[in-house]
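Okay, got some structures for you below.
Since every read-out is calculated from the coordinates, none of them should be taken as a lab result. As the structure is a computational prediction, the values presented were derived from the model and not from experiment. Cβ atoms are built from the backbone, for glycine too; each structure is taken alone.
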Structure 1
Amino acid sequence: LEAGEIDMIIEVEAMDGDRLKENSDLTVIDYNSTNVTWLMLNNEKPGLDNQDVRHAINSAIDKESVVTVAYNGMATPAVSQMPMNFEGATEENADTYDVEKAKEWLDKSGVDPASVKFSIICSDDTKKRAAEVVQANLKEIGINCEIESMDLATYLSATAEGDFTASIGGYSSSDLLSYVVGVYHSSSINASNKTRLNDPEVDALIDQAKVTIDEAERVAILEQLSAKLNEICSQAPLWQPLTMRAFNAGLQGVEVNDGGSLYFENVYWAE
């Protein structure tokens, strides 16, 4: 791109962003992707089947530090269980970083933090770096965890089948309804519902949203669902990555939708 041999890079490495932005012959745009990476918690495992324990874990994690260490700052710390760049997502009932509040959640749970022991499985170095921050954060509230690295195929099999306690992972979709079906509906257990959440109210809200034609009504249902998911806290959201695209400054009309897709029909060369 810098040599003029190509006109666009659809995904710029984080380390290259600042340099490319200084090049007057190029245009760089960045945006939040619809992917959310979480500390995924298996809700069927003892300790993690307690909602208050999950809130304690979520409240104890310093997402800003996770983003800095794991993603070189090229991400937005996540708060909601849903990607916030979709209409219908809300931060209502969501946790913020608060170690004292995390300890209060543990006290409320009645669970001895020393009994909540688990391994965080990771499939790459980025996830491993995130897990190291999480490990240090959870130690502050008396929860000890280990980190286990594995190849991607083994990781995907373990998380799909529920053969894990915690993992670092994410999910992305071009629309919010497909997203919540994949991540939170009980029909997606043993597939993309890694936390194995099985909540009748969540399923009912998703099913209702699927058959609601009126957009305003559907958004209202999704907002209710988002608040409910934050209340359940089936996993701890960590970050939404910033995606950068770089292209020849002569290209005009470049737009990216919420799902990260380009509208090429609107792209043209400046005269």
Structure 2
Amino acid sequence: MAEKELEPVIQQVMTEQNQGHETRKRIFIELEKELKRPVVSFFTSFRFPVMIEDSDADMLEGVLQKMDLSNGLVLFINSPGGDGLAAERIVNVCRSYSETGDYWAIVPSKAKPAATMICFGASKIILGATSELGPIDPQLPMSKNDDMRWFSAYNVVESYDDLFSKAVKEKGNLEPYLQQLERYDEREIKEFRAALSLSEDIAIRTLASGMMKGRSNENISESIKIFLTPERTKTHGRAICGEETSRCGLNIEQKDVTDDFWKLVSRQFSSYT
């Protein structure tokens, strides 16, 4: 695309990024007319990662208390994730305050681990062609050289188990394996295993009481295997998109990027980023 052709597009994006509250409000009104339900935005930053936490459920509850939710609600969600227990609370808050007993989720861009779990609580997930969900294995904080970093619990546990298995099978010198195993804290590994089990339990229970109601826990677990472990996606951060989500048995409404409704969603998303 020629530089001159790009300029109007860039100008439009910059304009939408600098929109004020009134402009966003107008777009929400248009979205609500289309959906026939009130829309509530729930964003946390990818640029300066802020994890979903328990206080977010309290804030969301405060917002919903003041709204007419007789027709249900739609959660406009974009987040890098956070605490699984907080996600479970948010699902419960949305379902409890919605007078229809359910809610829909719109993912304009990305809803990763705990945010994916919040989407699981919806009765319908609306995705665009580039919208992303992701594996729900927890991201846990670990301090390295006074630097706080986030690690996939699944990858840490798998690395530990692989090393331990090699040490058990080794018939010669165990010293190299023992030195490497010393880097792991067994208490942390137990906590990581518990966190993985908790995430899976929350996801399955949430789906069993919502869009997969009537199916056994075993059936649900098998259906959403791609979300339960990065084994299928090869890495925690890899996107799980439209067709894959539908094959899992989730209730997905797929929107084309040229759809007028999705253009509204994209405009609103641009105003937040």
field: Answer label among 1, 2 for the case where relative contact order in percent (Cα under 8 Å, 6 or more apart), calculated from the coordinates, equals 20
entry: 2
task: Compute distance in nm of label points 7 Å out along Cα→Cβ at positions 72 and 104 for each of 1, 2 and report the one that scores greatest.
output: 1
task: State the single structure among 1, 2 that was used to calculate mean count of other Cβ atoms within 10 Å over residues 40-47, giving 19.8.
output: 1
query: Out of 1, 2, which one gives -16000 for helix-only ellipticity at 222 nm (-39500 (n - 2.57) for each DSSP H run of 4 or more, over all residues; to 500) as computed from the coordinates?
result: 2
message: Matching task: 47, 29, 7 is the computed value of Cα extents along the principal axes in Å, for residues 216-255 alone. Pick the structure from 1, 2.
response: 1
statement: Rg and Dmax of the Cα atoms in Å, calculated, reads 19.9, 68; among 1, 2 the input was structure 1
